[in-house]
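Peer 1: Please go over the structures that come below.
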Structure I
Amino acid sequence: MKERSADKNPYKDILFGIAIGDALGVPVEFMSREAIAKDPVTDMRGFGTHNQPPGTFSDDSSLAFCLAEALTQPFDLQTTADNFVKWLNEAYWTARGSVFDIGIATHQAIQHLARGCKPELAGGMDVSENGNGSLMRILPLLMYIKDKPVQERYELAKKVSAITHGHIRSVIACFYYLEFARYLLQGQDKFQVYQTLKKEIPAFLRSISINPEEIRIFQRLLEQDIFELKESQIHSSGYVLHTLEASTWCLLTTGSYSDATLKAVNLGSDTDTTGAVTGGLAGLLYGWKNIPAGWVEKLARKNEIEDLAERMELFLEKDAR
């Protein structure tokens with residue numbers, strides 16, 4: 001493992017990486033690629049789609065912060081689920097005291113949780129329920145699972161995804177994303193990581209008897225070189241596969257945090273989530289101190305986010321000392 005750069009702290013890299021990418025995308029969410037191309041996002045702007053001030057993050061970051069909070073104590077799936085309910089019902093970890101954006105599957109799952117459903121059974125299991133609502137919030141889990149064996153990493157990714165998204169496709173997307181992030185955390189080159197995962201992900205999924213048809217759905221990531229595709233071949237809807245492909249493509253075709261996240265949000269459609277998912281990886285790759293300072297300055301609750309990262313680090317690293 002390479003020595004950690006002074007510009008990096010993985011806890012802050014992840015939380016700020018997600019939240020800034022999310023906030024960049026909030027004002028243009030649901031806009032088409034063509035509409036955004038007439039006035040592309042180049043800076044942290046506000047208002048637009050949700051009429052929120054600059055630096056406002058959405059459900060993507062809020063639910064990632066809810067998971068992060070659950071990782072500041074002995075990990076328990078129920079605590080994570082309770083935090084999700086608190087977010088929806090009490091505006092816990094919202095940017096400015098209100099929930100203004102929520103996916104259908106996430107909303108339904110949290111209603112199930114509020115009625116006492118077990119967390120691992122709350123998420124939708126149907127093939128039609130493969131939105132990006134678990135992928136967008138999964139990254140803080142990395143800091144808990146990073147040193148565990150691969151089978152355990154997979155099982156934990158599956159359980160945490162299943163709180164809102166239980167279908168195997170969403171689980172595979174979360175697992176791929178976490179494995180990519182884990183190698184970036186180790187300081188590995190992003191292209192080397194991409195090539196390594198082409199071998200490791202299918203081999204592992206086959207070893208646990210995952211339906212080959214589901215593995216094949218990820219073939220643009222696992223069998224092709226996605227970074228060679230043109231922008232017109234990259235989709236940016238709310239479908240989990242589209243978000244994973246778009247975020248990987250943005251990371252591999254740019255050279256800085258700002259370029260990666262701006263490329264992501266300018267793809268249009270589900271801009272905040274593509275921005276958040278790209279931003280999480282880009283934060284790990286480049287370090288939170290290489291996020292433009294003006295963007296961090298405008299971010300809602302930035303001091304509390306920094307405090308959350310520090311509390312996570314304090315708890316999760318105490319056994320490592």
Structure II
Amino acid sequence: MIAALFPGQGSQEIGMGKALYEGSRAAREALDRAEAALPGLLKLMWEGPEEELKLTANQQPALLAVGYAAFQAYLEMGGALPSFAAGHSLGEWTAHVAAGTLSLEDGLRLVRKRGEYMQEAVPVGAGAMAAVLKVPAQTIQELTAGLAGVEVANYNSPEQTVISGTAEGVAKATEVLKGHKARVIPLPVSAPFHSSLMRPARERLAADLAQVELSTPRFPVYSNVRAQPETRPSVIRELLLEQITHAVRWVEILQHLKAQGVKVYLEFGSGKVLTGLVGRTLDGVEARSLTRPQEIAEYLAVLKQG
């Protein structure tokens with residue numbers, strides 16, 4: 001069984017998607033559609049400037065476009081549909097576009113608004129996020145439970161958990177966690193994602209999402225909020241909104257996929273972040289990053305050889 005994985009913010013880079021555009025007709029068609037929906041997106045992805053690409057309102061549609069294009073290239077080359085799909089944060093939206101829950105054009109416009117609303121929910125500098133290493137997630141929960149203004153945002157791997165909240169709350173949590181031998185790394189983000197501080201963004205996006213029709217996905221897509229696969233459009237709509245203010249339960253998603261019998265995890269899009277997280281979370285499985293046509297062709301050739 002195969003699972004398709006789609007990355008979230010932090011996987012972007014200048015030049016992302018260019019090899020796909022030049023090496024796959026299906027990817028080129030997908031990226032041309034993305035450019036038509038959001039003019040200037042391809043130039044920004046390929047030429048920068050990097051600081052502008054990093055802006056969450058640009059980064060989110062760029063990652064969605066490239067993840068979808070890589071998936072289309074894989075299908076064009078004869079790749080089989082996955083049994084399941086999952087995406088990390090923004091990647092859950094890419095997974096739903098790949099599954100046909102919503103169109104590429106609707107997905108791109110919505111995640112651009114998602115990025116704008118998330119950025120505008122909290123003044124720059126008022127929020128913060130930090131990665132916590134070397135301490136189990138349960139210990140982090142216990143140590144931060146009594147602190148104001150801090151929440152767990154991402155359960156990325158058994159060794160890495162991300163906290164989010166007010167700048168003061170994250171600073172206090174950092175102090176407490178370092179006192180328990182944790183390694184804490186501040187993240188270069190512009191807002192406290194996946195925290196209750198994002199509630200204004202969730203409410204604004206709800207109005208936009210209500211205007212878009214969702215379809216039943218052609219394969220189940222895992223919810224970040226519940227760490228379970230979902231196929232009901234009405235439920236998916238609510239889960240995509242809840243995701244903005246809730247933690248990404250990535251470790252549980254991977255464990256659930258393995259329990260379902262998934263042996264192969266294919267990451268579509270820019271970077272190799274999720275491939276690394278699979279390797280640090282699951283034993284006895286195969287994980288591959290498929291970012292270029294050559295990588296896709298090589299993987300499919302190995303499959304054919306048996």
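Peer 1: Which one of I, II has Cα Rg over 2.2 N^0.38 Å, as calculated from the coordinates, equal to 0.90? Write down the numbers at each step before the final one.
Peer 2: On the way: I: 0.90; II: 0.96.
Structure of origin is I.
Peer 1: Taking Kirkwood radius over Cα pairs in Å, for residues 50-201 alone for each of I, II, which is largest?
Peer 2: When Kirkwood radius over Cα pairs in Å, for residues 50-201 alone is computed for each of I, II, structure II gives the biggest number.
Peer 1: Comparing distance in nm of label points 7 Å out along Cα→Cβ at positions 10 and 170 across structures I, II, which is largest? Before the final figure, lay out each step's value.
Peer 2: On the way: I: 2.6; II: 1.1.
Comparing I, II by distance in nm of label points 7 Å out along Cα→Cβ at positions 10 and 170, the maximum is at I.
Peer 1: Could you figure out which one of I, II the value -15000 for helix-only ellipticity at 222 nm (-39500 (n - 2.57) for each DSSP H run of 4 or more, over all residues; to 500) was computed from?
Peer 2: Details: I: -17500; II: -15000.
It traces back to II.
Peer 1: For structures I, II, which has the highest computed value of distance in nm of label points 7 Å out along Cα→Cβ at positions 122 and 154?
Peer 2: Top value of distance in nm of label points 7 Å out along Cα→Cβ at positions 122 and 154, among I, II, belongs to structure I.
Peer 1: Something else: For relative contact order in percent (Cα under 8 Å, 6 or more apart), which of the structures I, II scores highest?
Peer 2: The structure with the largest value is I.
Peer 1: One of I, II was used to compute mean count of other Cβ atoms within 10 Å over residues 66-73, and the answer was 21.1. Which one was it?
Peer 2: I
Since every read-out is calculated from the coordinates, none of them should be taken as a lab result. Predicted model only: the values in this text are computed from it and were never measured. Cβ atoms are built from the backbone, for glycine too; each structure is taken alone.
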